[in-house]
Structure formats: structure tokens, C-alpha cells
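Every number here is computed from the coordinates shown, using simple stated rules; none is lab data. As the structure is a computational prediction, the values presented were derived from the model and not from experiment. Cβ atoms are built from the backbone, for glycine too; each structure is taken alone.
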Structure P
């Protein structure tokens, strides 16, 4: 008699293997490990991001759904379509990411689906979500605590936030990173870089990552090193445009844009003089996790989340 494989659907990322930010990294690492354990994994993907759309990669089942392609509605509309589709499928568990999807838990509850949601950081406090956007994220985070069977946070500090703000217990499951050593230093030469000759920033060009403040501080310094900024935003944005324009006024700053080759990105980490982390909101941050796993010296903005990740500066 053949035993039915347990199954899980993952909703709320851009898809697999589209690695763009923390959620996509999470989806990749989790899904590949679950498949190794014999679990059937289905990931919902943003259709327009994939020129080629195989139905399966590395044993992971992929479903491509459209979205309303605007800055505000892209993620929400895609998730709504995915939740509606998932309600009619025989998944044992639905795992969502991003607290913006909190209200959609009502759908899976009506269909009596077991659900979990990884709510990430303080989205309602991010500068990019002003006014109604901020109010929506706070409301949707609260709805997540009402409709989902399990709330997952990635740090103890975020667990405290959800307990205080929404009187809700949550499970802490922090992200991790694989330790790695340099394998091909020549990969950084495409930008004219040498080991220990530059500071490194990795992350989206959004206000709460504070790349603009770091950039201005660096330009005012007398450092003879370069500043390398890895990242961008997938849409036209005034904040990102300002940083790019400022960097073009000097040869001390190198903007790489997205670096999608994992080996090249790893070498940029390995050979930086120090990694600069200005992320203000959120829990366990994947970009700083990589800096830790790759042995970087780290200068981080002092926040409760960064203190937790760096053990408040104490050596282990």
C-alpha cells in the first residue's frame, strides 16, 4: 500500500528559483530541504517574472499565476489568486509569508485548511508605506493573528512585538546561513576591486535600509577605500534614483545593481574590508546573516533586531 506524501503550499514569494530578497531565499532553502525529507512542495510563482515556466524543478512543483502589476497591488493580487487556487487543492498545510497576506487567511479558514504565516518585520513602520499603506500593514498583521493557525516570527524581538501589539503568541524560527570560505577571489575583479579595498552594502535601495545616510557619511570621510553598493529596486523610484545620481558624482562609489550570481556575491562579501548594515526594521536579516556566515567584519545600525542577531556585540 502506497503512503500518501504530506504536502505543503508556499504563497507570498515571487517564486522559485527566483532569488531576489529574504522571502525568496527562505522559499528556496526551505522547499529544497522539505523535498529531501519526502514532503511534496508546491510554490506559487509570479507568472510575468518567468520567461520559462517548467512545472517542476528539483522535485518542487511550480504554479504560475498572474498579478496586477503595480507597486502596491502586485504582491497582494498575486497572493489573492494563489489563496483562491490553494483552497481547492488537497494540500495538508498552506504556508504564507508577508503579513500583508493576513486577511487572506479567512479564505483558508473557511475551507478548513491548516495554515501558517511568517509575518517578517515591522512593515507598518517602514517609510515606504506611508498613510494608508502603513495602516493596511498594521491591520493586515492583526488579521493574520485572527485567521492563521500559527504565527511565525524570525526573532525573539519580533515575538515580543506581536505579543505587545496583538496579544498573540508566536513561534520563533530564525533564518540561518551556510558558512562559506572564499573560492574564487578573481570574481570581484570585474569591478576593479581588490581584497580589503572596499566597504560593502547589500540590500534594496529603500529608505529604511539607510543606504543614503551611509553613502553621505562615507563621502564625507577621508577613507581611501571604495564603497560598493549591491542592490536596486524592481521599479522606478525617486529614492533609488537619488542614490544612483549621487554615486555618479564620484569614483569612490561602485553600484553593481543586482548581483544574481551567488558565487560572485559571496566573493564580494568575503573580500570586503567591512560590511555596513543600515537596516532599521525587521527581524533576522538574510543579508547580514550572510555577512556573519562569510566571516565579515560588521558595522550595524544599533536596533533591537540587529543587537539580537549580533548577540549585542559579545563574542561567542
Structure Q
């Protein structure tokens, strides 16, 4: 009997000790939470826990087409990674790639907004200005600020040119907003800055509250995690899980090389379209490998990466 009582007391004490952890509100996700969300990533991480996909991969991703990235993700079972029908803030900068920082906005409910602000201050976030500056404060070079503001346009303007300058200063990148911005003329004057948005309006942000930073958000038909890699261009946005990014780039680069070779040989009249568009014969494959050995330009990947990829390929 005494043993049973002792066990019951231990269970109760453990429950009480764990209760504050369960009840604790957090505006910004902890590193441990982000690591749990992105557990398939095996590389380095940023201080906040997000996967650190190397800059060399981000640069190469800029040259990958939307269809190639989308197709590779579909083959991996990721069927909901693309969102189109955007307005681009600055068409002079039509491609953007970066590591995602997420933010969630919801219609204002004052008691919740008060609790979020109080908790944010306890987390050391800025007392000055609105809570919509908090995600911007944590941006680092290579980040893209991705926010779901539930498609709100009028009174849903998450940034104007002041915050746009702060975003670019911190990240060297732009934004993807499932919502709107204000002061488009000012935003377009920021050299290097751009964004993918649903619209713009001269109104100020109103009746909207920030609810979380670096937690999963929905951007149209995509579920986006902190640390995802976004590829944005004139044809839409695709969100790539960090653990797939490097392999996706190499596979897409290989597809481009294969297409380049096929087009060249068709123009030369060496093969018929049906031969190029179907499974390649051993003759075409050997011709392609010889063409790679004498590639008429600079390969998009290192020769070591290409050889490793070819060893794994079954054609």
C-alpha cells in the first residue's frame, strides 16, 4: 500500500512540474520546437533552430525552373508546395530565393492580442511600434519573411517602405505575403527589394494581430515550415523542405543538361523526337555522357557532384 501511495505522489508531482511547460504561451517558436518540425534535416542549423541550407545551394536554385522544382517535389510525395497568382512588388527583381521565417496573422481579438504582446515583451521583443515588426527583427542574411495574413487587403497592409527597408537591411531579401502591403512606390524604390503579395492598399494595418513566429503557416494551398527554402519567380512560388533542397538542385540541374543535350541533337538532326522524348537507348546515353565530358560551357554543379549523381541514376 505504501508503495502505491508513493507512486501516486510521484506521478502527481511530475504532473505539476510539467504543467507550466504545457501552459506556457510562446510567440516565437523555440529552437527545440523548430528542430522537431524539421527533424529530417541532418545538417547545420541557425541559432534559432532553423535548417541552414548553404548559400551555394540557394544561388544555384535561382536558375531552376518552377516546373522542374515542382515536378521533383511531386515525385518525392510533396504534392502541395506551389502557390501562384501573385503580384510582384518589383518586377525588376523577378527571382528570389531564401530561408523562410514564418509569421501568422489573424483577425484582431483584443484579449488574445494583449496576451501575445505581454508574452512577446517577456521574450525580449521590441516595445516600440506594432507587433508586425517582431518577425522583421529576427531576420538574418538569406532569410525571406513569409507571412499568412489570411488574404486581407484593405487594412491588411503588413509593411510600408520603412519596414521594407528594415527587411532588406536585415536579410538582403524580400517577402512573401498572403496579404497586402502599402506604399508600393516607396517599396519599389528600395534597390534589391521585392516581394510576392496578393495586393496593395493605401490603408494602415488595422484589426489584425500577429499570433506566432516560426511556426507552421498556410500560404494559399501550401503548408510552410520555418527553414523551408522558397523559390519565387514570375511564375509563382514553390516551398522546398530543407532536407530536399540540395538533392533537388542537383536533379534539376541534371534535367537541364539533359534537355540542353536533347535540343542540340534534335537541331543537328542526329536523333528523332521520339528517341529523345522516350527512354534513351544505350547509344544516346553514351553520346550524352561523352557530351558532358566535353561540355561546351561551365557545368552548373561540380564534376564530383555530377559523377556521384550519375552513379545513382538508373536512366
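Structure values in brief
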quantity: Label whose coordinates, when FRET efficiency 1/(1 + (r/R0)^6) of positions 173 and 269 (r between Cβ atoms, R0 = 30 Å, to 0.05) is calculated, return 0.10 (choices P, Q); calculated: Q
quantity: Mean count of other Cβ atoms within 10 Å over residues 117-124 - highest-scoring structure of P, Q; calculated: P
quantity: Source structure (of P, Q) for distance in nm of label points 7 Å out along Cα→Cβ at positions 277 and 293, computed value 1.3; calculated: P
quantity: Origin of the value 4, 13, 26, 28, 20, 8, 1, 0, where P(r) over Cα pairs in 5 Å bins from 0, in percent, for residues 101-164 alone was derived from one of P, Q; calculated: Q
quantity: Computed -12500 for helix-only ellipticity at 222 nm (-39500 (n - 2.57) for each DSSP H run of 4 or more, over all residues; to 500) - originating structure among P, Q; calculated: Q
quantity: Parent structure of the calculated result 2.5, given that distance in nm of label points 7 Å out along Cα→Cβ at positions 77 and 205 is the read-out and P, Q the choices; calculated: P
quantity: For 5, 23, 27, 19, 12, 8, 4, 1, 0, 0 (P(r) over Cα pairs in 10 Å bins from 0, in percent, calculated) the corresponding structure among P, Q; calculated: Q
quantity: Origin of the value 23, where relative contact order in percent (Cα under 8 Å, 6 or more apart) was derived from one of P, Q; calculated: Q
